[in-house]
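Student: Have a look at these structures, which come just after this line.
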Structure P
Amino acid sequence: MKTKQLVFTALLLAMCIVFQSMKGISVYLTGAAVNALLVMATLAAGTSSGVIIAVLTPVIAYFMGQTPILQLMPIMVFVIMLGNLTLVLLASRGKKEKLIAWLALGAMLKAVVLWLLVWYGVLPLFGAAVPEKMVGGVKTSFSITQFITAAIGCVIAFATHTRIKHWYFVEQKN
């Protein structure tokens, strides 16, 4: 990873942390912003940049302590990583062609991965720590809410990418 890519990745990660600290305002604001930054990192600085942010954001969210489900079931950190990685890897496929299609697929598959893992893996195996009144909210948060925030994030990233892609430096030769 070149210095410019590393600095850009660190900047986008810092922006993710700022948005994660606003989780109390709206999960739709936070989720859409983090998803947009994941995709923009991937498109602007390369897949490795997106992967770094995809892996670090749930770890940081856990240590920030603003997401109750992460505190109840730390295994959710890895589940969120897998969802984020799904979006990043599909967004990276769209760098060369059919970006809109890859982003749409990425938003859908991120939600499907999280839905399957949470509904049929994590909650049945590790959900004893989750109060019954929270289970419905967790199921919604890791299915339809994830799709909505990923879709909004992809729209924001696509609009940003098409406007400023000439600023990107991934394939420039210095």
Structure Q
Amino acid sequence: MTDPVTPAPPPRLSALIGAALLAAGRPVAVRELAATLDLPETTVERELLAFEKTLASAGLGFVAEAVAGGWRLIVPPVLAARLAPLLAPPPLPALSSAALEVLAVIAYRQPVTRAEIEAMRGGSAGTVVTLQERELVKVVGRSDAVGGPLLYGTTGRFLLEFGLVGLDDLPPLQEGGFSHLLRG
């Protein structure tokens, strides 16, 4: 006579959440996680916050982070520098100050045309191509102005790269910095 096989207990919800975030390799929205796990969004939100605290206190070398409208697992910046040789792909060179200015104009005034960017900066917006290649900005439509110039906006990658949950998390503009961008 053989022993009956005892079924394995169902996995804990925190284990499912951790596995989902690890397997996805990208930010996963609460709505998507709730649908995948067949649970109410409020339950998933509560469990994600508990999971985030558990990971942070456990000191395992990775943490859960809310970013770009979802949650992902990351190596904390304090550890990432030490692990740089293992991380791929190699980091891109830093953006030039001109590219950062153009990116700031787009982020704070989007959607915006190239001509509007140039007028606000008082110079060329040639770095828009670089920003598009790095997937930080994209064409989001066409203006109703004569000739239908392209409108630019930021991407989900922009949010990821700058650690923002959404555009509402952009820091307020300081007087003397890009504060003139808010005046239209």
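Student: If distance in nm of label points 7 Å out along Cα→Cβ at positions 34 and 138 is calculated from each of P, Q, which structure is the one that comes out at 2.5? Kindly include the intermediate steps, with their values, before the conclusion.
Tutor: Details: P: 1.6; Q: 2.5.
Going label by label, the one that fits is Q.
Student: Another one. Of the structures labelled P, Q, which one yields 0.00 when FRET efficiency 1/(1 + (r/R0)^6) of positions 50 and 122 (r between Cβ atoms, R0 = 25 Å, to 0.05) is computed from its coordinates? Can you show the working numbers first?
Tutor: Details: P: 0.60; Q: 0.00.
Computed on structure Q.
Student: Right, something else. Quick check on the output: 29 is relative contact order in percent (Cα under 8 Å, 6 or more apart), derived from one of P, Q. Which one produced it?
Tutor: Values: P: 29; Q: 17.
Computed on structure P.
Student: Percent of Cα pairs over 28 Å apart was computed and gave 20; which structure, P, Q, did it come from?
Tutor: Details: P: 20; Q: 43.
Here the read-out was taken from P.
Student: Additional query: Given a value of -24500 for helix-only ellipticity at 222 nm (-39500 (n - 2.57) for each DSSP H run of 4 or more, over all residues; to 500), calculated from one of P, Q, which structure does it belong to?
Tutor: Values: P: -24500; Q: -11500.
Checking each candidate, the match is P.
Bear in mind these aren't lab numbers, they're just calculated from the coordinates by the rules spelled out. None of these values were measured; they are calculated from a predicted model. Cβ atoms are built from the backbone, for glycine too; each structure is taken alone.
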